[in-house]
Structure I
Amino acid sequence: MDMVLRTSRDWVWAVDDQWNFTFSSRTSADLLGYSPAELIGEPCSIVIDPDDFTRALQDVNAALDREGPSWDGLTVRCRHRDGSIVWMDVAGGIRPAADGQRGGFDGTSRLLSPETAKEASASRSRTLIREMIDGKLLLTAFQPIHGLATGHVIGVEALSRFVSDDGPGTEYWFQEAAAVDLAAELDFAALTAALTAARELPPRIYVALNISPVTCLDPRLPGILEGSSLPLDRIVLELTERLEVQEYGPLIAALAPLREYGLRIAVDDAGSGFASMRHVLHVRPDIIKLDRSLIAGIDDDQGQRALCAALVEFARQIGATIVAEGIETQAELAAVIGLGMTAGQGYLLGRPSVHPREWATWHEASTQELRTQNECSAAPGPPW
């Protein structure tokens, strides 16, 4: 038996009724990076994340209800010691205790093939994203956008936050949604949540909603926007770079009727990559949002200032407004004002928040900040 355990490619294991390991074959070191001695006495959570363990336990109980005291063919997502994901096919059964009650479980696990693991991963992502959408587990945080001349809040950017999100960040889930053909579904869920939350905003400001260019082609978009409580002239669609645009003609045609009724288009993260500048050239947006990478340290970099000055002039010539993103210091604020940028957002002016009561605080603090900065800008200084 010992020879079988040493040479088998399957991981043989046993746990007690609390799912703590009581036995592990040596294969655990190859598959998961833990020796048997490191696993015995430890809970299963050492190799399975809590959410995945809960799902696996539900699947085990369902299999036991269907099939009796054993199961096989259960797909489980484990985690290697180095943090990487390991997909396994698990078979096992109940190990009776001496008194006839459940004494724990024992079983075997083996690696899934790369193709099967990929399918399992996609299935898991689809399930989780569907649960987020159906359970309405998206919140909206608003970050203020300020007019730099007056300090008034002229708009907000809607940023999605997932309820109890203690795992991957928001961008990860949007990328996963795109990978499993649920990009439009998640975009629309986030957009709907933001439009609902926006009812609490003051009536004078606009709401910028992040959306993939591909989702803009979905025929459901006009109905969702027109069915909201916000007029189209208070809505800005920020085109993201999540998916590459192959042909701009259909995108321009899809947005044209909405733009005729007041909808505005912004290009997000302009300057961060080639795709964003292609958006600018082809879509001719109403708003160009300069990426934080162009704003960070702009007060101390002549090259950045020259590039941003050129973009300000470009925006002027096509009739667009520049928004400087990611303003975090007074020196950066002074530089963008000196270059003629008229709108900005960033932690210096106001952090994202899901709490409407904080909006008044944003306004008071940023107005004072900008008033002081504009007074300083009136004095002789660097020729930005």
Structure II
Amino acid sequence: MVEEQVNSKNMSQDSAQNQYDFILYGAYGYTGKLIAELAHKQGLTPLLAGRKEEPLSQLAARLNLPYETLGLDAPADLDRLLSKAPIVLHAAGPYSATAQPMVEACLRTHTHYVDITGEIEVFEWIATQSEPAKQAGVVLLPGAGFDVVPTDCLAAYVTSGLERPTHLDIVIKSLSSVSRGTALTAVENLGASSYCRVNGKLTSVDLAHTSRFVDFGKGQRLAASIPWGDIATAYQSTGVPNIVTYMQTSPRSYRMMRSAKSWRWLLKAKSVQKFMRKQVNKRITGPTEEVRETANSFVWAEARNASGASKTARLTTMEAYKLTALSSLEATQRISRGEVDAGFHTPATAFGADFILEFEGSIREDL
């Protein structure tokens, strides 16, 4: 039935819809540029799109690619844009503001959807659109970048080798800086609750409400709990009811994270948010090309069951933003080729636990 839906969708599309390989919305952002450059290098022809004319036109001219300028607040214009390709790679955050209008447009126009979000609430909402997506013959795949490809794949790997896993811990460590868009999303979430999953339910907790020690290969290091996207996606991929996500940190940073709840009211103040956004726009540009080519990222995961058995593994990958460009573009092309059934997917449910190993430099080790 899914195949019939996809075929009927393709037959109903006019010739203009096959004009471009995919639409890249948010193309002029830090990660969007990396994706556009990679697509151009691979000989693909994406239609670049976004809200701001000047940076979009400059990027399009540099890469000799077509572009269209439009926002997400005009449904008719958005539908017209999506009619020009079979799939959109959505790279414009914060996704708390941009995902819903784009997903709804994809469902209206029978256009596949891929994004690079790491926002828990966004994953949760997109998952609720799985049935409408199946009816429309549309694939919905959020989190096709470093958030959450390596963590999702490792979670699927450690849980697959364990009978009835009940608990899952995931730890990340990245050795590069963040992009401006990621930093702005972090500012938006300052003062917000953290999350874990308890008995299958998304549960609000304080930031760094718990900690543990993990070994990424150089001895035991402290990790503090954070609200990573796998709180949503790993539950969809594995069904494990209790999930905590962590980030390696220093003892000093851990203490600061623990005290953040005392300053929540201040961090959410409009004046503080405005000041922080200004600082981000002024100071943060993202990792340099040298960093992207030389740095690594690391993931550690442990699954446990009620009998006390456990399975643990760690994963080394290339730098996070380089991986994001490669993995999101690869996901987009595979979906375009019809390799994924319609409906909501995580990277692991779409491509399997070994998907991450297909990218250069990825090494998975059982512990």
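Here, each number is a calculation from the coordinates, and none is a lab measurement. The model shown is predicted, which means the values in this text are computed figures rather than measured ones. Cβ atoms are built from the backbone, for glycine too; each structure is taken alone.
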Structure responsible for 27.1, 89, with Rg and Dmax of the Cα atoms in Å calculated and labels I, II on offer: I
Given 28.6 for mean count of other Cβ atoms within 10 Å over residues 142-149, calculated: source structure among I, II: II
Structure (I, II) behind the derived value 3.7 of distance in nm of label points 7 Å out along Cα→Cβ at positions 38 and 326: I
Ranking I, II by relative contact order in percent (Cα under 8 Å, 6 or more apart), the structure that comes out highest: II
Test item: distance in nm of label points 7 Å out along Cα→Cβ at positions 158 and 294 calculated as 2.5, pick one of I, II: I
Which of I, II yields 13.1 [mean count of other Cβ atoms within 10 Å over residues 78-85, calculated]: I
